[in-house]
1. Name the one structure among I, II that percent of Cα pairs over 10 Å apart, for residues 41-80 alone of 83 was derived from.
2. For which of the structures I, II does the calculation of relative contact order in percent (Cα under 8 Å, 6 or more apart) return 29?
3. Can you spot which of I, II the value 19.3 was calculated from, given it is Kirkwood radius over Cα pairs in Å?
4. Work out distance in nm of label points 7 Å out along Cα→Cβ at positions 73 and 89 for each of structures I, II, then name the structure with the largest result.
5. Can you rank I, II by distance in nm of label points 7 Å out along Cα→Cβ at positions 17 and 153 and just name the one with the largest value?
6. Computing helix-only ellipticity at 222 nm (-39500 (n - 2.57) for each DSSP H run of 4 or more, over all residues; to 500) gives -6500 for which of I, II?
7. Out of I, II, which structure matches 12.9 when mean count of other Cβ atoms within 10 Å over residues 113-120 is calculated?
Structure I
Amino acid sequence: MTLIQAVDLTKRYTLGKDNYVDALRGASVSIDAGEMVAIMGPSGSGKSTMMHILGCLDSPDGGEVWLNGRRVDTLRGRALNALRRDEVGFIFQGFNLVPTLSALDNVALAAEYAGRSRGQAVETARQTLDLVGLADRVRHMPTELSGGQQQRVAIARALVNRPAVVYGDEPTGNLDSANSVEVITMMRRINAETGTTFVLVTHDPEVAGACGRAIRMRDGEVVGLEAEVVSGREQAA
């Protein structure tokens, strides 16, 4: 079943008088529920802009975005906030954890924002931290965790409200190679076990190789849909 459908997306950033960048030029993608997909491309290809628009963090200038059969690029206000809170999760290169909160409280906070009681939020956070392999680290503060562990907490936070899709923008970009492999392997396991859809912007062919397929972009356009990722490192957007 198609979960995400983007049709003829355009996006122009104005930098000054008569100075602009066309980040997307009629780009279209289709992603099925349960897929784990990489979006790849050289610097300036539009891959991060694509993810931000698919995740409703930004709006296109033209085209349409559909999620679960509903058009979402036109949402505003409370409807947009509810979608971001309940239906999508986000992982970024920076872990963005609250430094004064434990791993458990960082994850529970996202569940409380979604309307759960404190007790329900804590229980769901515990279960989600167990899912990412941190059941024995729930009381640790971010400074007491390794980079890989901090990113696992961030992934748990993205998963705690059981979203239909989790978007990741260079989710292993701040990790060494060993931690990167561990984190992407864990994400692949969660994808297989829970059916959560993952869409990952990455320049790393090893990360993309763990995904089911790659969407390749160049100059704001989709130029390839590949079942297997061709090796070769690309520049990050």
Structure II
Amino acid sequence: MSSIRLQAYLARAGVASRRAAEKLITDGRVSVNGATISVLGTKVGVGDTVRLDEVPVVIQTNFLYLLLNKPPEYICSSSDPQGRRLAKDLLPARIEARLYNVGRLDYRSSGLIIFTNDGDFAAKISHPSANIEKEYLIAASGPIPDTVIDDFLRGVIIEGIIYQAKKITRIGKKAIQVVLIEGKNREIRRVFSYFHLHPVVLRRIRIGNVSLGNLVEGASRALSPEEIEAFQRQSKS
């Protein structure tokens, strides 16, 4: 291995995406050859010893890609000070690799989320430039007016941020399916709240070319080589 930036090393080791790895570094949680690194730009190579929170970190050679159907009331995080249940704990216990989620679903939401130890893969498919669609099923507590759908398609500005759906399909008075590209933090909930609506169901049913299918809540499966290749191909387009 030729020398590479420390954040890239951490991503390849399956610790976190490059962006998250940068924060680990600036927070002073990473050391190289016994010296704590807190500024970006450091490079590491063969023979260097990298540690995160005093635990050795090595480059992964066996990458895993799992799809989980997250139930509601699970959090997408490595830990939670409030003691809430973690989505990662639903993954098969036999997997010893350190996996982390690509993107998030909030505590009350359910549906598809990808876990991997391939940081480069995670960074590429989660970046908005990859244009990977995410589709959601939303059921509201009351009727969803057509004006809400029209405004969401045109773009809604909330606190200076534009929220815009790529496609919306009505499937009932109180239910719609929404396709997003970027998927800003809590985008659908923010838009619904703006229009004084409350989603009682918010489920992600598709990521790119991968649909929920018959994967039951709490269950997971490996992504197929064809699905992985499709994600990688789209992230390069």
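Bear in mind that the values in this text are calculations on the coordinates, not laboratory data. Keep in mind it's a predicted model, so treat the numbers as computed, not measured. Cβ atoms are built from the backbone, for glycine too; each structure is taken alone.
1. Structure of origin is II.
2. Only one of I, II returns 29 for relative contact order in percent (Cα under 8 Å, 6 or more apart), namely I.
3. Label of the originating structure: II.
4. I
5. Checked I, II; max of distance in nm of label points 7 Å out along Cα→Cβ at positions 17 and 153 sits with I.
6. II
7. Going label by label, the one that fits is I.
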